[in-house]
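Okay, got some structures for you below.
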Structure 1
Amino acid sequence: MIERVRAVLVTADDTMLVIRRTKPDISEYWVLPGGRVEASDESREAALHREIHEEIAGKADIVSLLHTMESDDERQLFYLARIATWSFDDRTGSEFSAEGRGEYALEEIPLTVEGLDGIDLKPEEIAHVLRGAISAGSLGGEASR
């Protein structure tokens, strides 16, 4: 089974970092930073740290596992994390230079239901989970610990 890790990266300004994906002939959408867990990764958390470094040249403090999605062939783990520094210009992930992958743009959106409603965050299930957590007030309190 393929495992992927993704991060809800909360900044000091209570915004969330997301990646806007633009591909030919597909409506624009947004994803959370992260990627595949490799056999060489010591743990899922180590994989997430590697992916954050590759995708946004950032360093995050992982707070907790927020949500897990599973299908027949894939498991995605979504972590809540705090991030203080990043540099999209210094990213190193191979996907950024691969032909036909489209464009990637790092954006900060308000960590609010309105902020989420303004983007098409994929997968839809994590957008739903985040709306619920924001409405319950659980993301801000957990992320600031």
Structure 2
Amino acid sequence: MKSSLIVRAATRVLVGLLLVFSFYMLIRGHNEPGGGFIGGLIGATGFILYAIAHGCRAAREALRIEPQTIAVVGLGLALLAGVSAFLDRDALFAGQWLFIGATEGDKGLPLSTVLVFDIGVYLVVLGSVLTIVLGLEEEV
């Protein structure tokens, strides 16, 4: 089944918007509702939409990395974020903070293991959902 030119053109715009929105949800989820899980689902939706309009092969080429690899890297990041608390002799998955560029009057840029964990969850969800959906689509 071949989709129309209009559908393929509109999909390219929608995929970009969905990926930007998924990144926004990932970053926003630190202090408000959202986070890695919902961001990963939104990102996967963009690639699934692309696969529907252009085919699974084109979606895999646009992704550039196998979805299974994305999921494994995300799992490693999430685990690394959890284990990093042991470096500070803290409980497993306790949030650790690093302030970059801190001065006396300013805390600097705060980076946390919570964000690294959320990025890991994002990648796990993105990779696993795409693995399942693209695998099922290729079977049909």
Comparison of 1, 2 by Rg/Rh (Cα atoms, Kirkwood Rh), for residues 39-102 alone - largest value held by
2
Have a look at 1, 2 and say which one yields 40, 24, 11 for Cα extents along the principal axes in Å, for residues 71-110 alone, as calculated.
2
If we compute volume of the Cα convex hull per residue in Å³ for structures 1, 2, which one ends up with the highest value?
2
helix-only ellipticity at 222 nm (-39500 (n - 2.57) for each DSSP H run of 4 or more, over all residues; to 500), calculated, reads -23000; among 1, 2 the input was structure 2
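With mean count of other Cβ atoms within 10 Å over residues 15-22 computed per structure, which member of 1, 2 shows the largest figure?
1
A short reminder: the numbers here are calculations on the coordinates, not readings from a lab. Fair warning: this is a prediction, and the values are worked out from it, not measured in the lab. Cβ atoms are built from the backbone, for glycine too; each structure is taken alone.
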